[in-house]
Structure P
Amino acid sequence: MAHIKIDKKRCKGCQLCIAFCPKKNLKVDTELNDAGIFSAVVISEKDCTGCGFCYVICPDVCIEIENKKG
């Protein structure tokens, strides 16, 4: 299990993280961020494997991943 933090203020809504998540565990938020953009959000933190695809593909470095043990 991993803890994912998406900086909604920096997210420009490109949806690359959503497209590349192998677990399809990210989606478009239903609320606009401060810039008027629908950012990405995690669907279920417990389903995240911490693979890092979202982190690597994000062009604006908006995603942080912290792997948790247990």
Structure Q
Amino acid sequence: MKILRILGKILWPLLKITGLAYLILFLVFYFDLDGKLLYTVVEPNLARRYDKMERPDNTAMPYGKKDPVEA
């Protein structure tokens, strides 16, 4: 009986922690909170950064050439 009490003191907090973690993960994936975070926070920041990058003009490159032509 004493062993069950000791196991209960060890397993019950562990069970509560894992249950809470499971509940949080379930809510995140059920309501697609990870996708909403990516769409509203990460994607605009990435677009703001990479839309400002200078890129070579691909329309100025003639066929068969590897180096862009200076316009």
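Taking 2.5 as the value of distance in nm of label points 7 Å out along Cα→Cβ at positions 17 and 41 derived from one of the structures shown (P, Q), identify that structure. It traces back to Q. Which structure, out of P, Q, was mean count of other Cβ atoms within 10 Å over residues 9-16 derived from, given a value of 10.0? Corresponding structure: Q. Here helix-only ellipticity at 222 nm (-39500 (n - 2.57) for each DSSP H run of 4 or more, over all residues; to 500) was calculated and came to -19000; which of the structures P, Q was it taken from? Only one of P, Q returns -19000 for helix-only ellipticity at 222 nm (-39500 (n - 2.57) for each DSSP H run of 4 or more, over all residues; to 500), namely Q. Where is distance in nm of label points 7 Å out along Cα→Cβ at positions 1 and 49 largest, in which of P, Q? By distance in nm of label points 7 Å out along Cα→Cβ at positions 1 and 49, the leading structure of P, Q is Q. In this comparison of P, Q, the computed figure 2.48 for Cα Rg over 2.2 N^0.38 Å is attributed to Q.
None of the figures in this text is laboratory data; all of them are computed from the coordinates on show. Treat the numbers as computed from the prediction; the structure is a model and nothing was measured. Cβ atoms are built from the backbone, for glycine too; each structure is taken alone.
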